[in-house]
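In the part that follows, the structures are each spelled out as structure tokens.
Values quoted throughout were computed directly from the atomic coordinates according to the rules given, and no laboratory measurement underlies them. Nothing here was measured: the structure is a model prediction, and the numbers come from that model. Cβ atoms are built from the backbone, for glycine too; each structure is taken alone.
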Structure P
Amino acid sequence: MTNRCLEMIPINLRNVCLKILEELETNKLFINDALEGYFNMLTLAQQEKAFINRVVYGTVEYEMKIDYIINQYSKVKASKLKKPILLILRMSIYQMLYMEHIPHSATIDEAVKLVKKRKMINLAGFVNGVLRNISRNIASISYPNEDLNKSEYLSIMYSFPKWLVDYLLVQYDYMTVKEMFEDSLKTPKLCIRHNALKGSREELLRNLKEDQLDVLEGHFLPYAYYLENAGALRGLKAFQKGLFQVQDESSMLVGEVANPKEQDLVLDVCSAPGGKTTHMAQIMNNKGLIYARDVSERKLEMIKENCSRLGISNVDISKQDATVFNESFENKIDIVVTDVPCSGLGIIKKKPDIKYNVSLEGISSLIQVQKEILSTASKYVKIGGFLIYSTCTINKWENDKNIEWFLENNTNFDLIPIDNDAINKFNTAKDKEFLQLLPTNKGSDGFFIAKMKRMA
């Protein structure tokens, strides 16, 4: 693997991987934030970035399975190992299991070099012995028996905490949970939304082709596309021209369900980073008015940048806490969108660290925030207007149960069934009262949407 120098700093790709993994452990960052920080700091070729990206993501995705293997072949259990040694073992075992083009001998040799680089020379023999033992026995590693203990099997094989496995098995049947876990280990394709305000689809596709990108059509929507081998988006002509916006196809369905008209007043109470706001602005042909509100100044700046690039001028952007009532909006808004903070259990494929950071206590706290936002936002909807509730989770307690609670306590709202044949082909919600996409459908995120109308 390439070693070079940048401003007198030697760059070893596996050492960069180790540093990023250490930062994830220490600072509890999201993987994409940690990777972006290092990619901005170092001058790396695209192939080098791809290697780092795969090793870091893969090591985190399979963390529990890898620790299970370590515990079989190491006299010292994973939980007792010094953190740098544990991380070197994890990333090396991931390469041995899933990066077949790299010889095991090369992976082991690089791991030993990393141990010595960290001045832990006395542990170099230990790391070498554990990895060589695993390499010799890699085809005969023992895993939990699926028939004897399904919960443990899912936990180890797909690296999900056992409490979370059991939590989801209460809500879904075994095969559905297994399929969702399998999907969580797949590499997600980048999804974009064509922006008709700045040019035709033909122009978009022509520009993407000129930049040598492979483009696949969306699963639900004619203006959604998936990009393969996409690198730095900001360097693409189509991005610079504002011909597209990055947004998952499942998230685009919020705009489809909301269906705002050109003359509408729309309020997006948790609008950052702006995918739904800019989509609705496009649907409205840059007419009417959308109030984009969020608590993060940094993310609001992102919305401003996107609106400028996409040629959107009907969005009013300002800071506001969605749980705090704003009397200036009371009974005035045609469509209020509440894309609330959630556990994110529908997007683990993109953010695998979510499964280790989520907790029952955290979910319970989120549910209370979600109820607060729903209650506050409902006061803005005028009679005859609509309240949209959405999450990127598959947890029924954050989805169905919250809507049931809201309707019981707000009898002036009626639930509007999802009436869209193209969407309902993939809708797993009973009677199509809500929209629930599971992360087993065409590779989309797990996503939930409910639409309610204020009747009085």
Structure Q
Amino acid sequence: MRWSELKTLNEASPLSPDWLNETRHVHIVGAGGIGMSALGHILLARGHRVSGSDANSNTQTESLSREGATIFQGHAASNIEGAGALVVSSAISDDNPEVAAAREGGIPVFHRAQLMAALSNGAGVSLAVSGTHGKSTTSAMIAHVLTETGANPTAILGAVYPPFGSNVRVGDPNLVVVEADESDGSFTLLHPTVATILNVEPEHLENYDDDPKVLWAAFEMFATNAQKTVLNGDAGLRKSPFKDDPFVLFYSFTSGQLIAKNIQSIPGAMRFDLFFGSALCGTFSLPVAGKHNVSNALAALGTVAQARGVKSPLQLAAMARALESFAGTLRRMERKGEAKGVLVVDDYGHHPTEVAATLRAAKDFYARPLTVVFQPHRYSRTQQLGHEFGPSFEAADRIIITELYSAFEMPIEGVSGKIVLEAVQKSLPGKPILWANDLNEARQIVLQNVASGELVVTMGAGDITRLGPQLLAALQEQG
């Protein structure tokens, strides 16, 4: 759904926070999605009856079922019987039989963003994190800091955080942490206490009139909607219209209100000195890899500091100490296991900047020869960004590119994973760069080439997450 379409939908059918106070039967179309399932858990916790459907069952639908939701496999008009409202995402088309039946029966159909906004905007304090990269990790860091320092937040995340056992934490409805999705402009419906922007790069431009200026305008709206703002001073955001706003906190590796200096990658951690203005708060260790995660930690600390009105370096130091036990989210540099001396790590990275930062972090963190298996994601993204991936793989010693994962998009003529392959071959001609038609072929290539003491990173936003466990099982079978 384009940003303009979402705004029109919301203006025609707004969803007030008061709507959540009246118990009703809500049906979620596409309930197995990471964001949709989180909303299902929140609705159940608030006493609503929840049903839902998805093409296939998965861990998210199974979790909803255990909590009391009625989940159907497959989409059919009969699934919505008794429902008083439907919730859909941008991935659900108007010809979905459940959506069509709801419209024919006069049942209101709301976009996921409208429900997210009702939950967030109705809270006494809401913290919303957006940006092209790092949203899930930073949102989880914020929720972790809050819980470790005595608060009881409700958190709606874009990835599973193991200590919560889920992608959602049900807590105080008046303290809400949300990952604010910029892909379809849905974050512009939020009016948070604190809006945090990690970075802004051209992506999902098909939903922004193929114009980076329109994308930036959406981020400006997101920030303007908030009472306070946290911005990454290292991501070009100092040029924003908020640079002189007293309600803005900048974080950075060089200057601003919140600064990390003397950053070191040590075995199992990132170590850095934290400054609050000119005051040294202390030296801290973050148990996840990469300078980008130190930046995410600064964003998380800045967000909580803005929400709490923190002014003391001692207060900030206590919050930073809480991050030393941060567990990391699933599919973000997630260690899957080791077999025959080969360590396998899985990561969700699918944008050129993410890939480059993650692979450099993995190389430094584990200090092993690195093989990456990368699955490009979506025809539209590959068409827009595929040619930019070339230098992103510089930190890898061996590169395997697979055919792209469509995410149910219709094919675009001339677009395939080979766009990424050719970009890498052109940029890094001296490296071994291999092509795999599918994940089975990728598995065989890895098994034929890796040796004990090496690191394999499976990377992408599609079903490549299945490859890591398969590799470990095959290695163990080799004895």
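Could you tell me which structure in P, Q was used to calculate mean projected area of the Cα convex hull in nm² as 23.3?
P
Thinking only about mean count of other Cβ atoms within 10 Å over residues 91-98, which of P, Q has the largest value?
Top value of mean count of other Cβ atoms within 10 Å over residues 91-98 goes to structure P.
For structures P, Q, calculate mean count of other Cβ atoms within 10 Å over residues 139-146 and state which one comes out highest.
Q
Given a computed value of -14000 for helix-only ellipticity at 222 nm (-39500 (n - 2.57) for each DSSP H run of 4 or more, over all residues; to 500), which structure among P, Q does it belong to?
P
With FRET efficiency 1/(1 + (r/R0)^6) of positions 155 and 283 (r between Cβ atoms, R0 = 41 Å, to 0.05) as the yardstick, tell me which of P, Q scores highest.
Largest value of FRET efficiency 1/(1 + (r/R0)^6) of positions 155 and 283 (r between Cβ atoms, R0 = 41 Å, to 0.05): Q.
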